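Below, each structure is written out as structure tokens.
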Structure P
């Protein structure tokens, strides 16, 4: 018997230009499912997410070498979750070490999709992402390959992840030329300490294509939880994945890293005194109020972490324009608008 889905007050948004409705907060398996979290703990995480209104789950063929998809698919079956209640997304690029087991060639897109579905034990995913751009493959081949996957019924939509604005633009132009479907969304790293691409580079895409973002690493790999304010705690993500986060650790120990920590400390104090919440909840709510955000992908290794993060929903109404302005003063990293070369600005209600 299938478990009934209850949104529990979770807000929903369209995923980019599509008609697909997705929860404002979703759950992702990067660096956890099939890696640091396996077996029954996976079931507890998915069950907790579902019971708190999250019905979108994000994974990739490269997460834990495919084991993330295996764990997710197994647990969904064991919990008896109705497939039509769920939005399942996965991503293609790193499928193996062979010359055609990675990238975005038609061969890998087709074969990789079929393997993803096998691991997930599903007939289809809702959205399949190009996990990275592949400059070694003609864009026409990429667009045709993902549309083939859609035509087979293996996915309903396709999207991109960590593509540049120019590459997304090219994909749309090619799709229009071929009378095919273009990407509906972009999965990018977006958080309080990383704003330039999502808030400036993609700005024309939001306007021209109704692009939406599915934002990963919303807490900057834990930096925006405050856990790294006094060093690297044992068992933390930066401790257990030192090789993977080598560059992040180098930055953290630099002068720039120290400035980031000072910002997190200031944000922590602001969150507690002005909003009565944790810095994590503030960071998540801040990202959620961005109108171009389709969903914020939460990561967690324990159910209580997920529950605490979802309290960000209560913080969203508190983020008035004045509060957001104060946050920008603390961050001091708001992307500068495109120059008008001295031309006077338009009325605030004027359209560009």
Structure Q
């Protein structure tokens, strides 16, 4: 029997890794399809899974399955359920990929989009629109101001963390913490001066919700998420090289500063578009990318796909739970993701500390 050579062993390892990647991505995709169908059919007006599929197929001219038997079933699906489910898929995918990019450019598994002030800045923008009753952009005013303020906060953090033409990661994180603190104070002040209705709106917005999602909102978020995914795929190889260390990445031809700037901008776009319409939804950008990395390893090309599918699946299931846990009530979705993400964060913190041999 011929002894195994290092090259043959490496080839077998690569084949096993490729099979694992394919199996995981296929399982996530299948689970996402099932969760979308179940979520769309669940509510005060129940629609059977085959009727949900029948309604979807009917729109593309395929009449294999029955349409909803209830007179308003099809209209309910397309006016209320499908836009909400589509928004859950897009927001979940966007937040997860944003978290993956943050962890890649910072080289830290504890990094997530909120670190650079996007979410807190967006909350200030939304709070201003709510408290002062601004209607500059009509019904889109709150979303537009939230997106603009989130992007502005990110640019401020980036500008303040640059020195000598370079951006130091530690300075960026510390500046983000400071901006988050200032934004938190601004939100508290807006809550203080607002009337009862405004306070309730601010609190509910900060807890996150997909209630009231519409196709017009989906049409705005979808292109942003698509651009973010394309940018992540195109940058995957450079992110792999960056994971070897900044100095090694530079020696291998990666413009680390340009890569970091580009990825921060993509993260701001993805997170800003998500929170503008769904409010602040915590921990999706932390939990999903790290779980996918634990299973698949460090290669970013499959991680982008797996993280997008995992984030979409998590938020679809969280939204389903938000609509069904309490009868005839719509719980804040951000509260549910925090209940899942909080314990995971504690576990991750302890795991990271043990691997590092302590913080000191």
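Only the coordinates and a few stated rules stand behind these numbers; no lab work does. This structure is a prediction, so every number in the text was calculated from the model and none was measured. Cβ atoms are built from the backbone, for glycine too; each structure is taken alone.
Side notes on the structure shown:
- Set P, Q, criterion distance in nm of label points 7 Å out along Cα→Cβ at positions 19 and 99: the highest-scoring structure is P.
- Value 29.5, calculated as mean count of other Cβ atoms within 10 Å over residues 115-122, assigned to which of P, Q: Q
- Ranking P, Q by relative contact order in percent (Cα under 8 Å, 6 or more apart), the structure that comes out highest: Q
- Test item: FRET efficiency 1/(1 + (r/R0)^6) of positions 259 and 307 (r between Cβ atoms, R0 = 35 Å, to 0.05) calculated as 1.00, pick one of P, Q: Q
- Comparison of P, Q - label where percent of Cα pairs over 37 Å apart is highest: Q
- Read-out helix-only ellipticity at 222 nm (-39500 (n - 2.57) for each DSSP H run of 4 or more, over all residues; to 500), computed value -11500, structure in P, Q: P
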